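Just so it is clear, none of the values below were taken in a lab; they were calculated from the coordinates. Computed from a prediction, not measured in an experiment: that's the story for all the values here. Cβ atoms are built from the backbone, for glycine too; each structure is taken alone.
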Structure P
Amino acid sequence: MEFRRLDIPDLILIVPRRFSDERGWFAETWTAARFAEIGIDLLFVQDNHSYSRQAGTVRGLHFQLPPHAQAKLVRVLRGAAFDVAVDLRRGSPTYGRFVTTTLSAERGEELFVPAGFAHGFSTLQPDTEVFYKVDKPYAPAADSGLLWNDPDLAIPWPVQREAAILSEKDGKLPRFADFESPFSYP
């Protein structure tokens, strides 16, 4: 496995090594000891799997409030997604900044998103499936988020507002300027 720290160093892109032959390929996508060596020493307690029929489906920007804040390990099982993580940790040198990356089933990359980040994605292909592990279970009372296309964040989404397919809930999330962050930088 290759581990690459991104522009916000707490975000890590993981590229599993694939072993290919005439049957297809095999890859390890999670090895507790290898991840612990680079500081991801978590007990993942829940797996989530989403399916999006159409390209341009937007999910996010989501997070859970403390004490239920979740770290996530995200990968695409089918299709491709434009993935985004926004730093919400007060006092962080990258507070309010974001990182984007493309995750695809073809390449098999994974993105580690620690607690204290908002996360979202837009599907780039029809029939995209996104799978992610989290280290805290879903807590409905702690469910929160930010408006995906907030002009203050200026995320360069690959889909225009008019063409985006999103839930009613995601379309009504607050803007970053109206968000009082409960997360702090260690």
Structure Q
Amino acid sequence: MKNELKERHLFFEDIYKNNFEKDENIPWAKMQTNPFLQEYLESNLVDGKVLVVGCGLGDDAIALELAGAKVTAIDISESAIAWCKKRFDGFETDFVVQDIFELPQDMLRSYDFVFEAFTIQSLPLKFRDKIITAISSLLAPKGKLLVVSNGKQEHESFDGPPWPLNINELKLFGMKE
């Protein structure tokens, strides 16, 4: 299992490293705020400590900073984080290289708002429970979580990536129907 995670890390690192500052070669890089996050921010106040999981090239993190939050944005790719720091020099968002499966104690139960978009479904299904547990462990008591994902019915199967989430997997976050 550890080797498979290392392979996923190398997959993402290679893409960011080999295409540094060439975002057109990174299929998921939209170079703008995720539209679901943007819609959320238009009608919700986000303040306190905020974490962006799998921040990619950083647009969502900066949108949250501009909304007034103190933001930490993590990604496993060293090249993605370097790119974020270069793109958003002068902003206060703390861009950090961090493996979601090796979270330091000081991150646990520390964030008032956690945002995750498509990171969960980029990992093979056997890691699903582990990543949902890791993301959930970041929330402070009464913290809020916004997850953006493709969805599927329980009986559907996909030969991913991506591997969409079903309603029962979303319930692992404590979601009510």
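If helix-only ellipticity at 222 nm (-39500 (n - 2.57) for each DSSP H run of 4 or more, over all residues; to 500) is calculated from each of P, Q, which structure is the one that comes out at -9500?
Q
If you rank structures P, Q by distance in nm of label points 7 Å out along Cα→Cβ at positions 106 and 130, which sits at the top with the largest value?
Greatest value across P, Q: structure Q.
Which of the displayed structures (P, Q) returns the greatest value of relative contact order in percent (Cα under 8 Å, 6 or more apart) on calculation?
P
Compare distance in nm of label points 7 Å out along Cα→Cβ at positions 10 and 42 across structures P, Q and report the one with the greatest value.
Q
Can you spot which of P, Q the value 0.30 was calculated from, given it is FRET efficiency 1/(1 + (r/R0)^6) of positions 18 and 98 (r between Cβ atoms, R0 = 25 Å, to 0.05)?
P
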